[in-house]
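Q: Multiple structures follow.
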Structure 1
Amino acid sequence: MPSETTRILVESPRQDDVRQLLTALDAYLESLFPPESNHILGIEALCAPEIRFFVARSGRDALGCGALRIDASGYGEVKRMYVRPEARGRRLGRAILARIEDEARREGIAHLLLETGIYQAEALALYRHAGFVEREPFGEYRPDPLSLFMEKPLRRGAR
């Protein structure tokens with residue numbers, strides 16, 4: 001479980017230590033999937049008004065991140081989830097995802113969607129444990145044999 005000194009706050013992705021997190025995530029994804037199967041939002045896209053970018057910190061150390069993208073059609077999308085390998089096993093991923101869900105609810109979002117890769121067993125376990133279920137592609141995504149699309153209603157009757 002994240003310690004009481006671990007904070008998850010909205011922060012800028014332009015910070016050097018956060019850029020390092022995102023660079024590590026990009027390298028990991030690029031090691032697993034070809035470019036056409038990576039749907040990576042860059043730093044500038046993460047600074048857009050429809051994005052809430054979260055950083056998990058212990059003291060000054062950036063340990064993980066995640067983002068909520070609020071789509072104009074009314075759903076939220078989970079993006080850029082990552083926890084440094086040395087910080088794994090502390091349930092930071094669960095805490096970041098819970099923070100994203102809380103923010104989505106505050107924004108009045110009825111359901112969250114996401115895309116993740118089929119080779120990301122830990123991510124799939126996290127999302128399934130949190131109540132996400134598989135669905136068809138959404139938004140601008142197209143079917144991809146290397147991608148799984150998932151959703152989670154945040155309000156009763158939402159779809």
Structure 2
Amino acid sequence: MDLKGITILYVDDESNNLVSFKALFRMKYKVLTANGAEEARKILETTPVNIIITDQRMPFMTGVEFLESILSVHPDPIRILLTGFADMNAVIEAVNKGKIFHYLSKPWNEDELDKTIQDAYKVYREKMDSEEEKQKLQTTTEQLEFLVRQKLLS
């Protein structure tokens with residue numbers, strides 16, 4: 001697996017966490033950071049992202065609200081929620097509304113977060129490969145239908 005080809009967007013309102021995350025993972029992955037939901041949206045408008053990792057507790061908009069708000073425009077990135085608080089309602093909301101792949105607590109364990117990122121990317125690749133196969137199948141079906149119509153008309 002080409003880890004450097006994995007693009008991660010990390011969203012957090014705490015600058016120290018953004019710096020720490022980037023320092024830990026920038027050599028392994030392409031890491032983008034955003035200081036809140038609005039900045040993250042701007043990044044998503046211009047840059048394809050495979051994985052979004054967001055903090056739950058941010059001012060103006062929670063991580064779950066952010067993930068839910070971008071779902072219709074950016075359905076493909078795999079979502080991971082981080083929180084420093086054991087808030088079961090946040091976890092339930094994240095699963096039901098934000099369509100998260102995984103939930104981790106802060107402070108994160110580097111090895112656990114790294115494994116979660118790699119597992120998330122495997123799911124992302126499987127999803128993209130499946131979409132590609134569906135497209136190929138659709139094209140083949142359309143071509144066959146065309147040939148059948150041609151045969152019936154002749």
Structure 3
Amino acid sequence: MFYPEHIFSTAQEAQIIEAIRTFERRTSGEMRVHVEHRLRRPPVDEAVRVFTALRMHQTQARNGVLILLAPDQRAFSIFGDIGINEVTPDNFWEETCAAMQPFFAKGDYVGGLIQGIAIAGEALAKHFPWQEGDINELPDEISYG
């Protein structure tokens with residue numbers, strides 16, 4: 001069993017946070033990564049719960065994206081708010097998960113997260129480009145539960 005706050009080294013955590021910040025400089029969208037110790041419900045349901053608990057639904061454009069990872073159970077999910085879901089294809093999150101899965105299958109959680117951040121970040125930048133006066137509405141740090 002692992003403890004979620006110990007899954008990444010300080011350098012790895014900084015690498016993930018920098019990936020988030022890199023894309024957030026190009027978009028008004030918000031991205032978060034959450035690492036869960038133990039899922040109590042299906043991954044997508046847990047992602048919705050965490051999304052709400054982190055108040056990600058309160059962004060001005062409703063364009064937040066949460067990547068939830070539960071390595072102990074070999075599970076993950078992505079949840080996007082209504083704003084981003086309205087402008088991306090119906091299978092966008094499934095395809096993003098499919099691009100991340102090979103990294104996770106090898107235990108490369110950093111690589112998988114950065115892949116997901118890049119794909120979601122490109123969509124956010126395309127549909128919600130950064131505008132003068134945009135502010136960072138949510139923290140970029142990884143949350144743990």
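Q: Here FRET efficiency 1/(1 + (r/R0)^6) of positions 61 and 101 (r between Cβ atoms, R0 = 25 Å, to 0.05) has been calculated and equals 0.55, so which of 1, 2, 3 was it run on?
A: Of the options listed, only 1 reproduces it.
Q: So helix-only ellipticity at 222 nm (-39500 (n - 2.57) for each DSSP H run of 4 or more, over all residues; to 500), computed for just one structure, reads -13500; which one of 1, 2, 3 is that?
A: Here the read-out was taken from 3.
Every number here is computed from the coordinates shown, using simple stated rules; none is lab data. None of the values given here were measured: they were computed from a predicted structure. Cβ atoms are built from the backbone, for glycine too; each structure is taken alone.
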